Structure formats: C-alpha cells, structure tokens
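Following this line, the structures themselves.
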Structure 1
Amino acid sequence: MKISTLHSWDLTPTEAVALQRELAGRLDVKRSVKTCEFIAGADCSYNRFSPKLYCAVIVLRTSDWSIVETQGVVGESTFPYVPGLLSFREIPIVLQAFAKLEHCPDAVMCDGQGYAHPRRMGLACHLGLWLQIPTFGCAKTRLIGEHDDPAPDAGATTPLRDKGELIGQVVRTKNKTKPVYVSVGNLIDLASAVKLTLQSCCGYRIPEPTRQAHLHVNQMRLRDRLSEPEA
C-alpha cells in the first residue's frame, strides 16, 4: 500500500499540539461510506515507559469476516508517552504495517479515539489524514465528553457530546455489556462509522477488526518474550 508523506515526525510535544490544531481543519467528516468490501483493524501495544512498540493490522472481508491479510511490525518510538499525543508515538509504526499491505482496505477501524479528542485529532483522525481512506475510532473507554447510558440491548446508541458538540456515539455492541465509543477519523461520517461498528460485531463486545488486531499484537508480544534469553 502506497502512503504519501503528510509531515515530519521530528517534533517536540509543543510542536505536536500545534500541528494537531492545524490538521483538525483538514478533516472531512461528512462522507457516507456506501460500500466496504475490506475493512482493516489496527492496534498498537507497548509498555508506557518503554520505547518498544508492537503493531498489527488485520484486513477482513466483510461478507464473512474472514481474515485476508495480517501484517505486524515491531519497532521503537522516540516520542514520549504524552496523553493526548499518543498518535505521534504510535502512528509511525502503524504506517509501517499499512505500507506492507497487499490489500488496500475500504475503511480502517482503530482501537482508539478519533474526533472524540480535546483537539479533535485522535489517532483515527491523524491516521486517516495519512492514509486518505475512511478511518474511524472504536475505543474501549471514554477520553472526553458526556453521555447518557445507552439501552442495555445490542445496537443501542446514545450521543457523546463535548460542550454541546456531537463528537461521537456510545454504542452497545453486545447485550448488557459495557459500550464502546465510536468517533469519526477522516473521510467518513458518524452514521457510517456506527454502522460499520455494529456490522462487524461477531458476538463479542469488541468488533472483529480491532479484536483480531489485538489478538495478533498479543501473540507478537508473547513470541517476543519467549525468544528473550534467560537472565
């Protein structure tokens, strides 16, 4: 998959905040996604104070949710762990995994926030600007915003708002389980993001694209740990 360069990663946290504010103005969050044959799930894992990162990107066929491609990368980040700036730590290695893909997905689901971010530039937004394909976030926890609790049945939703602005939807993906937090990234509207989230639920709380990516990341970490020489 070919990826064009959006900006340099050689930034201080202060410069990163300024760049987030600039990039937020470039987002397109009003496009309806009509068809999606392949959807990718992306997940990144690391210890907070370790520079070593593990990333997995899984491409699934939406007709039967079979895995058509898996790519994983292990690398290091030079950007510090700063809440609100995690995309600057994670996206460089995520892009390495996407660059290895032979199947270009029609949409990307990220395990993290998108527009539901203090500067409206969560990981899914930032990644979407780099990839220039529909991208959205499906987070397990809330970062900002207020909401009512959705009804207990799968498929129930309730708006997530920050200072009156709609920034996402709280989505119940399985009966009587904790909801997930869906927000747009780039080149997609919120209705499409919620629809793809619910369509990709296969009996679990976490939708299949990010669930499979998370499982693969855990396998990568386990293999890495088992390969380390004993002290």
Structure 2
Amino acid sequence: MENINKPSTSIKSWASDDRPREKLLMKGPVALSDSELLAILINMGTKEKSAVELAKDILRMGNDNLNELGKLTLKEFQKLKGIGEAKAITIVAALELGRRRHAGSYLSKSVIRSSKDLAQYLRVNIKDYSYEVFGVVFLNKANKINHFEIISRGGITGTVADPRVILKKALEEEATSIVLCHNHPSGNLKPSRADEELTHKIKEAAKYFDIIVMDHIIVSEEGYYSFSDEGIL
C-alpha cells in the first residue's frame, strides 16, 4: 500500500522557492528571469512571500535594472522585509562577481591604446560608488595592465590621494607608467581645481622615478573625462 504521507515529487507540488532551481537544471540559466536567478541566490522566502516574490521586490529597489541594483549597499538591501544580513551578503557578493567579470573582459586586451579602452574598464569598477574613490592603473613598458587598485576612499564631495602611496605601489608593481582615475558620484565630469592640482603634483613627483603619468580619467554615469584627451595633463 502506498504511503499517503510520502511527499509528492511532482514539480507542480514543489514549493515555489524550489522551482527556479529545477528550471535551471532542465533548461539552463539563460532560461531564467532576473527574479528567478535572484530567488536562487536568496534561497528561501518568508511566510508571506515566496523567494521569487521577494526577488521581485529586490529588483524593484533598483527600478528593475541590474545596473542600478549594483549600486545598492548591504544596509539598503536589509531594509527590505525578509532580507537579513546573510541574504544581503549573498546578493552583494553576486553583483560584485558580475562586475568583476565585466571588468575582466577589458583587462584581457593585450595593449591599452586609448583613454576609451581604460575608461570602459574604470566605469565598470568605480562608477557605482556613492562616494568618491581614487584609483590607479599600473602599466608596463608594453602598455599592458599590471595591476589596478583603489588607493583611497573619500566622502560625497571628494577624496585625497597620497602621491607617496601611489609611487611606492608603482615601484612594487614595476610599472613604467600609470593612469590616475576617480569617480564623480554627482555625474558631473568637469575636473575641479583640486583634481588638476593633484594630477600635476603626482606627475611631477613621478618624474623622479622615471614613471610617466599617462592620463587622469574621471568617470561617472554620464561617461568619462580624460585629462590627456583634453590637453591639460
């Protein structure tokens, strides 16, 4: 006699939280919507909402735009009922992996030939910050990227970069040239007087170590600004 207490294995009878996983197994990840993929990440819903419904709420926080979602912080995700610290960490980690994968495609280029090449890479890496960050791209003799690093993080209105820290890192990375960069959370791409003065200061200091400051690139949602292209480096 069949055990009436045996749970059904029919897909229709599965909890809605489990259906995206089964769909992925049967059809692959491409077949899933953004909310279904996100539901797999958050794993479980709440008593009131399934994982898929909760995922849709999360997407709405970013206006149903993954690019906008990537700008949200850990604390902002936790403001949504049903998203605790563990779920928020998982979401933020997944978004960061996507960002790094996108950025990595630019690093695979053999040689950096223009400000546009670097600007695309930098926009992926630093444009989402809600505060200013200052980074440096370290290149070798062949104009290949050895390393990229965010040197300092500031507030809403600006950040400060120490030339000594930058040049020490350049020597460690055996860089023969560097590209300075920072973001403008406001969207305005025009460099400030402080931006110009800092660039000149680092450029002059780098000369003593035979290191060339090739450019200083400002990035934002609006695009990018190249000191070199504008002739002010």
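Where a number appears in this text, it was derived from the coordinates with a stated rule and is not lab data. Predicted, not measured: the structure shown is a model, and the values here were computed from it. Cβ atoms are built from the backbone, for glycine too; each structure is taken alone.
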helix-only ellipticity at 222 nm (-39500 (n - 2.57) for each DSSP H run of 4 or more, over all residues; to 500) gets -9000 when computed on, of labels 1, 2, structure 1
Out of 1, 2, choose the structure whose coordinates give relative contact order in percent (Cα under 8 Å, 6 or more apart) equal to 22 when calculated. 1
Given a value of 2.4 for distance in nm of label points 7 Å out along Cα→Cβ at positions 99 and 219, point me to the structure among 1, 2 it was derived from. 1
To which of 1, 2 does the computed value 17.7 (Kirkwood radius over Cα pairs in Å) belong? 1
Determine which structure produced the value 2.6 for distance in nm of label points 7 Å out along Cα→Cβ at positions 91 and 123, calculated from the coordinates; the candidates are 1, 2. 2
Entry that produces 33 once percent of Cα pairs over 19 Å apart, for residues 67-138 alone is calculated, selected from 1, 2: 1
